[in-house]
Structure I
């Protein structure tokens with residue numbers, strides 16, 4: 001968990017599977033001293049992979065509870081407090097040990113963004129006024145967190161598109177300080193961001209869900225560059241599209 005809401009999403013998946021209020025779900029500490037190492041929070045993988053693991057564990061727990069209830073009471077539903085600790089170590093998909101053929105656990109993320117920009121033809125300064133961002137999330141486990149993820153992705157993509165300039169020369173890093181590497185602040189963000197959540201369930205994801213991390217950043221720079229071209233008819237073919245670079249392209253176009 002690095003702020004993207006994994007713990008909340010996992011608790012929601014567990015609550016949905018077990019049929020209990022999400023407030024009743026308590027997440028174990030994310031410490032490899034306590035739980036197995038499940039890898040990093042990266043590659044938009046946690047809802048898809050960890051979510052499936054949580055769902056499978058909950059289904060297994062639920063099956064065992066129902067077996068006990070049937071044996072002891074003849075019922076399959078009872079209100080009680082239970083503590084269940086378990087660890088499942090078994091392959092969840094076929095794997096051929098000789099050929100390596102298997103289901104690759106790949107889920108494709110789709111997204112598109114549109115930028116509305118204003119370009120100062122004298123200075124070359126670009127201001128992003130509004131962004132529309134449509135992203136296929138499979139099934140929105142928590143729509144509000146997804147909207148936040150989209151806003152964060154656009155923030156990163158805007159920095160990549162307009163400001164963040166990492167300079168290397170002859171193998172040496174020239175950009176050594178954050179004061180020389182402009183990172184966008186809240187004042188650089190568009191006045192309005194319109195997040196559009198598209199739900200096309202992934203049959204392999206938990207309840208159809210899939211990750212929506214990096215794909216919220218990837219379309220931002222292309223959208224801004226295309227908007228600049230639409231505004232002043234110049235193509236920025238090297239990022240970031242700094243005011244100096246845009247100004248030079250405009251002057252070359254008019255020369």
Structure II
């Protein structure tokens with residue numbers, strides 16, 4: 001168990017570093033919300049990098065970083081912040097825990113200032129590994145009984161669906177980054193893509209109406225970032 005916890009910690013540290021580097025590409029970002037803040041590790045990183053950071057969590061007492069106060073916030077309900085307040089909102093290891101992702105995304109949009117930046121990550125259930133896992137076990141990556149009971153992963157969000165949710169909530173300039181790439185398998189991508197393209201053409205002839213409805217999502221899910229990454233980072237912008 002200790003080894004698993006350390007692996008998770010190292011993975012999250014890598015994601016924190018990546019998200020910080022993304023934030024630094026937006027020089028006008030000053031006020032940042034970290035939600036859910038958890039133990040406060042990413043909050044501390046933001047603080048040390050001179051951001052005016054706010055922290056929120058459903059269990060604020062678990063925050064161990066004392067230089068920033070963590071306030072109570074339930075992401076299933078209206079967030080305790082004013083409209084158009086933050087330059088950036090960062091939600092890491094959070095959206096898969098909420099009951100109604102569409103509502104939660106609308107709240108993030110509300111509290112962001114115009115031109116504000118929204119960053120979140122998700123477990124990637126459309127990775128090739130997760131697709132094979134589902135085929136063999138009936139459970140997606142990080143959405144099996146263990147992750148439901150021990151980590152409360154209750155909202156399964158395929159990347160294509162999350163992208164649509166962001167668009168429906170009026171976010172713009174949506175970009176997707178890989179959080180962790182299966183680099184030792186990446187050489188297989190051209191082969192796998194050719195196989196899926198061949199299979200799609202055959203099935204398209206037999207079920208034209210079905211593929212008419214799913215053509216865009218198939219193309220989206222066969223991107224290199226989506227197919228070979230265990231996690232994805234979405235970056236979106238609130239318009240003027």
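Taken together, the values in this text are just the output of simple stated rules run on the coordinates, not laboratory data. Owing to the predicted nature of the structure, the values given are computational and were not obtained by experimental measurement. Cβ atoms are built from the backbone, for glycine too; each structure is taken alone.
Overview of results
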read-out: Structures I, II, by FRET efficiency 1/(1 + (r/R0)^6) of positions 11 and 195 (r between Cβ atoms, R0 = 25 Å, to 0.05): label with the highest value; value: I
read-out: Among I, II, which structure scores highest (criterion: FRET efficiency 1/(1 + (r/R0)^6) of positions 123 and 139 (r between Cβ atoms, R0 = 35 Å, to 0.05)); value: II
read-out: Volume of the Cα convex hull per residue in Å³ - highest-scoring structure of I, II; value: I
read-out: Identity of the structure behind 19 (criterion: relative contact order in percent (Cα under 8 Å, 6 or more apart), calculated), options I, II; value: II
read-out: Origin of the value 22.5, where mean count of other Cβ atoms within 10 Å over residues 35-42 was derived from one of I, II; value: II
read-out: Structure from which -10500 was derived, helix-only ellipticity at 222 nm (-39500 (n - 2.57) for each DSSP H run of 4 or more, over all residues; to 500), options I, II; value: I
